[in-house]
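Okay, got some structures for you below.
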Structure 1
Amino acid sequence: MAHFRTFASAAALQDFLLQEAGPGTLTVVPHQRLAHQVWQRQRQACLAAGKSAWEPLPLLTLGAWWRELYRRLWLPHISAPHLQRLALWLKALQAGPALEGAQPDLAWAQALDEAYETLVRHGLHDLSPRFDDPPVVAWRRQVTRIYEELLQAEGLRSPAQAALELLATLEQGRLPLPEKILVVGLETPAPLEAAWLDAVGRRTQVLRLMVRGNPA
């Protein structure tokens, strides 16, 4: 079960991370900017203490942690990088039906990728055709089916698909976890993220960290 701790400011939260994050502890951050801020403060403290070398604190976004765990599974397929996913979306757009009044391009591929990941993470991914689908929704379902076929043919998984596999592997007890995990933010996680954090919290020590005061 996860425990919660709140801080009056982002600076107080960073102070805590500098004290608590270390060997055996993974810190999941909401964005890379926070990781760089903490690493910079760690660097300054180490230099002030006369150290010439140090190990950066283990700080990862949830997505980066999922990618690392997925690589460690040594599955016959891999999680598709962003640019490769966009290339597959472009292929799917070219192979799919035309959408009246539109000329799908890279911006369309980016929008479809973001929508796909969001729908899967929220448990709303459904490609079943419906008689009352608006034309653009029916078109999106057809293009998405082609995209998934392309992923499968290339031995790839989207990040959200990979996360679902990781969750299943975790539930089977086949995924090693750190002794302690600090989770910063993620106050309103998507259902997939919430299920992951709940499952992790049943298997190792999880401390949820949040700022409730001045964010500066």
Structure 2
Amino acid sequence: MLFLKNFLEPLSYLVYFFLLMITTTKTSPLRLKVLLIYYVSAVVITYYASFLSYVRIMGDNNYLYNLFFFITICTFSYYFYSILNSKVKKYIVLILLVFNVLLFIRYDVVSAQFFNTYNNYVTATCNITILIYSLLYFHKLISNVSEQNILEDFNFWLVSSYLIYFLGAFFIIFAYKEKNESQRAIIWSFQNVILFTSALVALTGNLWIKYHRKLR
């Protein structure tokens, strides 16, 4: 349980980082390079936050997760804005980004809760926003059917993994604050298992693409 709670999360982001590292080249789109940098920061932030939780002698880690989810909504908004081809969908992304930023400012800056409180409702809003982004992407795929095999599209596997994680995390995060410490540990561990599963889905999809390209 200790490993699942404290160290599976940074390990999961390390898998995502490895995935982006083997995928991103000098000629790759800027969005992949931005994601690569994001996952570097994700590994560092979540490992340090997990370390603080483990040793319990260096203060609270709430501010790290508040910072992390702000970085997350900004990064994912940019990523989905760049892969969606409809002006309406792009406007939806911008509107949701502004809403999340305003929510962050309201609770973490104006209310001065950034260092003191982990706001699970702000996090849940971030999660459902990325869920909406993912659904917009799949709507794009359905609306623009082509002869290209979607299983050979890296974005398809990446967004599928995001859908798995953020859907599960959205329901889990609401229950987090109302539970005692031992129950929170179980909830957080389960969320990390979902995150690790989603990372493996993305990695497996990428390896599948590389394998089938070699067969041609």
Structure 3
Amino acid sequence: PCREPSIANFIVWARREVKQSFETPLLRDELRRSTRQIHDLLDADLGQLALGTLPQFGQFLQVQYAARLSAEKWIALQFLDWAPPPVQTDLLAMDLEHLGLPLTEPVPFDAPAHCDPIGAVWALAGSSLGNRMILQKRDTMGLVTPPHFLPNAAMPAYFKAFRQRLERPADCSTKGGFAIAAANAVFASFTKATKDAREIALASGP
């Protein structure tokens, strides 16, 4: 007599778990949804610099360097169970030297406590998709691009392999939310670096 309620309860629980597994969004989709607004604003600002005049493109590279350096160092200190993304700031430094431009002061990476580094890696590595589009547009426009950062194939290849780690359900109250916090910290660094570059350009005058 005791078994029937237990089996019935198990069936109810199993159905609920199956339903929840279908309803819970993937981490990949939740990262995109939760960061879309800040991501779109950055795309607009950085895209304008990347496809503008040569001085504007130099600002684009300086923003990339300033925003990435501290984030790359933070990721390198995390205990990841996968390889960290390839370092990009060395490539950026070479391109800036190629253009005769100084390295900019890095923006501190303000990582929230207990955040999941997978979100930061997604934000940094995923930007390679947009950078490839920028390179294609520059080529179409006949613009000369320094040879190291945008043309480098290491980050797009890394992100292609990395994306499978995002194909899992996101629990926004725990791991999913911590991953989003890390991604937003990266985007905040890019926002700050873009603002700093704009202020420096205004102070320098025409």
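None of the figures in this text is laboratory data; all of them are computed from the coordinates on show. Just so you know, these numbers come straight off a predicted model, no measurement behind them. Cβ atoms are built from the backbone, for glycine too; each structure is taken alone.
Remarks
- Computing Rg/Rh (Cα atoms, Kirkwood Rh) across structures 1, 2, 3 gives 0.97 for structure 2.
- Highest-scoring entry among 1, 2, 3, by relative contact order in percent (Cα under 8 Å, 6 or more apart), is 1.
- For -16500 (helix-only ellipticity at 222 nm (-39500 (n - 2.57) for each DSSP H run of 4 or more, over all residues; to 500), calculated) the corresponding structure among 1, 2, 3: 1
- For distance in nm of label points 7 Å out along Cα→Cβ at positions 93 and 133, the highest value in the series 1, 2, 3 is held by structure 3.
- Structure responsible for 3.5, with distance in nm of label points 7 Å out along Cα→Cβ at positions 53 and 117 calculated and labels 1, 2, 3 on offer: 1
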